[in-house]
1. If distance in nm of label points 7 Å out along Cα→Cβ at positions 28 and 60 computes to 1.3, which of 1, 2 did it come from?
2. With relative contact order in percent (Cα under 8 Å, 6 or more apart) as the yardstick, tell me which of 1, 2 scores highest.
3. A value of 3.5 was derived for distance in nm of label points 7 Å out along Cα→Cβ at positions 4 and 20; which structure in 1, 2 was it taken from?
4. Taking 16.5 as the value of mean count of other Cβ atoms within 10 Å over residues 12-19 derived from one of the structures shown (1, 2), identify that structure.
5. Which one of 1, 2 has FRET efficiency 1/(1 + (r/R0)^6) of positions 156 and 284 (r between Cβ atoms, R0 = 30 Å, to 0.05), as calculated from the coordinates, equal to 0.05?
6. Assign the value 106, 70, 35, calculated as Cα extents along the principal axes in Å, to the correct structure from 1, 2.
7. From 1, 2, which structure was semi-axes √(5λ) of the Cα gyration tensor in Å, for residues 108-243 alone = 40, 18, 13 calculated on?
8. To which of 1, 2 does the computed value 2.2 (distance in nm of label points 7 Å out along Cα→Cβ at positions 68 and 300) belong?
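Just so it is clear, none of the values below were taken in a lab; they were calculated from the coordinates. Quantities reported herein were computed from a predicted structural model and do not represent experimental measurements. Cβ atoms are built from the backbone, for glycine too; each structure is taken alone.
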Structure 1
Amino acid sequence: MRFLKTGLELFTSTRVVLFLFALLLCFLIPLTIFKEVKPLLMKPVTIILAVIGFNLLICTLRRLKSLRYSTLVIHLGFIIILAGGLVSMSGFVATVNVYEGDTIDTVFNWEVGQDVPLGYDLRIAAINLDFYPVPVRIGVLRNGRKAALIETRTDDFFLFAEYRVQVLRLDPLAKVVYLAVASPGGESVITMSTGGPNELPPDFPLDFKLVAFQDPKVRRMWVDLELWKDNELMVAGTSEVNHSLRWQGMKFFLTQVATDSMGRPYAGMQISRDPGVPYVYVGFAVLCLGLFLALGRWMSLTGGGKSAVKKKPPF
């Protein structure tokens with residue numbers, strides 16, 4: 001019994017606590033700087049955090065009767081935060097590049113440093129880009145002959161031969177512009193693009209070609225995302241940089257949109273899962289409550305933070 005008591009006193013001593021925090025720093029510093037050592041150092045960090053949490057729990061239980069209520073709440077907050085950190089160790093962060101229209105079932109898991117099965121199929125149904133308006137030059141052909149060169153902007157319109165032509169959007173990757181052409185009377189509107197086949201009437205006299213454009217700046221980019229399992233659509237939605245698609249505790253973030261050497265667009269996706277986040281939030285709330293209680297007690301003891309000055313009685 002005396003040996004157990006001596007062991008608890010040694011385990012909960014200030015020197016052991018300082019040693020544990022110093023040891024934790026020795027692992028966290030290279031872990032922060034060198035990402036490639038993460039698979040090697042995560043297990044020791046997990047063990048040290050567990051020991052620190054157990055140390056704090058034992059200290060709290062041993063001094064349960066002597067600790068103030070506010071101190072107990074602060075200790076409880078720290079224990080919940082450490083527990084949340086340990087639970088987060090079971091999460092993961094993975095990345096993958098997916099071509100538009102393609103489906104993948106493996107991702108690169110940064111926790112283990114290798115490709116792992118996803119457990120379902122991820123499909124990028126479409127890549128969407130929205131740009132700020134930019135100047136464009138559109139060549140107008142009448143019956144196959146050059147008729148005019150119009151300089152306008154995206155999201156704007158121009159008039160030609162009583163036709164109203166609305167510049168809907170620019171696709172700088174495909175180098176085409178999408179137009180909405182209204183008939184002279186305004187009875188019908190034809191939507192077309194300057195590249196590829198268009199469903200124009202055989203007798204339509206005008207045609208349009210994109211001559212030049214200014215490189216646009218992206219205003220917003222997002223992807224239409226689908227998750228499949230056993231040929232069944234589990235969930236479909238959109239994902240963008242600051243707005244993730246969430247499913248079964250996982251977050252799907254869009255990280256980039258680019259093209260390969262052949263001009264084929266692809267999207268970079270980040271998939272993450274952190275089950276310890278709710279516990280950390282609860283722990284911080286409990287910790288703030290304990291600090292607020294401690295501050296209230298200190299204010300009551302010091303008379304609102306001001307030292308009381310006793311007046312000498314008159315003689």
Structure 2
Amino acid sequence: MRKIIGLGETIFDIIFQNDQPTASVPGGSTFNGIISLGRTGIPVSFISETGNDHVGEIILNFMRENGVSTDYMQVYPDGKSAISLAFLDEQRNAQYQFYKDYPACRMEVDFPQIEKDDIVIFGSYFALNPVLRAKVSEFLTYARQQEALIYYDVNFRFNHIGEIMKLTPSLIENFEYADIVRGADEDFDNMYRMKDPDDIYRQKISFYCPNFICTKGPEGVSLRTRDIKKEYSVPAITPVSTIGAGDNFNAGILFGLMRYRIRRDDLPTLTERDWDDIIRCGIDFSSHVCMSFNNSISREFAQEYVKK
């Protein structure tokens with residue numbers, strides 16, 4: 001049976017509205033999508049790390065409750081689990097403050113077994129961090145050797161703009177590993193001062209990866225492949241929180257790849273209709289998660305969606 005394997009950070013999000021704590025939930029960019037996929041019943045594993053503390057135990061229990069294997073989690077005895085404070089503005093977008101105390105030795109974990117056409121998802125600063133880069137590269141090389149379908153979520157935040165020159169070789173290497181690259185327009189604005197999907201695809205992505213998805217918040221989704229150029233609208237909603245929007249768009253795309261039995265070798269021949277079906281899953285997942293303070297789709301939504 002095909003499975004999905006995520007690689008990324010875990011963090012405990014405390015969400016503030018009007019400067020008052022409103023909700024708290026385990027999170028992390030790839031983590032949020034993996035939890036959603038676990039709720040759909042797809043076999044999922046997650047490679048990450050957390051502290052041997054109360055917050056770490058909350059995170060591990062949350063993974064188990066949602067069908068996500070914890071076999072590939074490093075629980076380090078020194079250091080503390082990462083925490084973020086997410087302050088929502090009037091548009092329900094978040095500004096973050098992070099509190100992290102990592103040990104010297106990180107990500108000393110075994111990799112899960114990967115089979116041909118399993119799906120691997122990775123991204124954010126975790127995938128670029130020089131401290132973790134050797135381990136990330138080792139995992140992605142293994143995934144490529146096993147002919148997994150690799151999905152890269154760029155998720156490049158404003159606070160790392162000053163490091164872009166140093167990180168560019170790893171960024172390009174990630175593009176080369178990937179079969180699908182997904183980024184928000186603001187990611188590419190942060191990295192390249194570019195927001196137009198055509199320019200981004202032509203100048204920054206297409207040489208390394210043929211399949212590119214650019215999300216633009218309420219302005220919709222752009223798809224670029226070797227043969228297809230298409231824009232998708234998204235439903236007009238009044239969000240409660242946009243914290244998990246991109247993460248769950250990713251989860252929806254991966255769900256669509258699994259639902260429609262899209263394997264790595266199928267990607268070059270996907271039709272516009274095929275992509276329509278896949279992108280629709282991403283939009284559905286993302287729209288749903290914006291309607292609550294949760295970072296992942298609800299169990300009820302997952303159960304109903306699987307029945308469609």
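1. 2
2. Sorting by relative contact order in percent (Cα under 8 Å, 6 or more apart) in descending order puts 1 first.
3. Label of the source structure: 2.
4. Considering all the candidates, the number was obtained from 2.
5. Considering all the candidates, the number was obtained from 1.
6. 1
7. Considering all the candidates, the number was obtained from 1.
8. 2
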